[in-house]
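Dropping the structures in below, format is structure tokens.
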Structure 1
Amino acid sequence: MYFMKRETQRILGLLSFTALIIFSVSTLLAKIGGNMGFFLWVGNGLLLFVVLMLAYHYVRKLSSAWKIVYFVIAVLAIISFIWGIGIF
């Protein structure tokens, strides 16, 4: 990740690790019968945020057409996450 500032790398790394832990624990507990809906939602939200941030750092140096594609997909992913519909 040579294209990001070191502080941004640390923050995204921490967020992705936190999301991975929350998502993994919540998924495992849900499989054995626990009601982990909120924690799964938070884990998915953090994972989505990290992916969108990393994709933005990649796309911002590309042409305008790729930026438009990114923003359309990002909006669809966020809507899908918030409403819980299966677009993606």
Structure 2
Amino acid sequence: MSNPICSTVVPPVCWGQIRQTHPAVVQAIYALSSEERPPALIWEAPTAAEWQEVAELVVEYINDGDFTLDSGRFAWGPLGTLRL
């Protein structure tokens, strides 16, 4: 991950599994998280800007070769699917 925001925080492996969320989405959520907006809050109730930022980071991860595009669908738990 060449963008510094992409690699600053490594999420726990089980965090995304428990929430049925794609690892690329989990990584992006953790990259955007802060004390004010912890990962769980972003995952449960993302703002429109956070949803967009997660999508942009997932695209960057794919372009950098960190994740594959597969079907272009990235699970975001019960919220649905991030589609690229």
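We did not get these values from a lab; they are worked out from the coordinates using the rules stated. All figures in this text were calculated on a predicted structure; none of them were measured in a lab. Cβ atoms are built from the backbone, for glycine too; each structure is taken alone.
One of 1, 2 was used to calculate percent of Cα pairs over 19 Å apart, giving 50; which?
Attributed to the structure labelled 1.
Assign the value 1.7, calculated as distance in nm of label points 7 Å out along Cα→Cβ at positions 24 and 56, to the correct structure from 1, 2.
2
Thinking only about relative contact order in percent (Cα under 8 Å, 6 or more apart), which of 1, 2 has the largest value?
2
Of the structures labelled 1, 2, one was used to calculate helix-only ellipticity at 222 nm (-39500 (n - 2.57) for each DSSP H run of 4 or more, over all residues; to 500), giving -14000. Name it.
Among 1, 2, the structure yielding -14000 for helix-only ellipticity at 222 nm (-39500 (n - 2.57) for each DSSP H run of 4 or more, over all residues; to 500) is 2.
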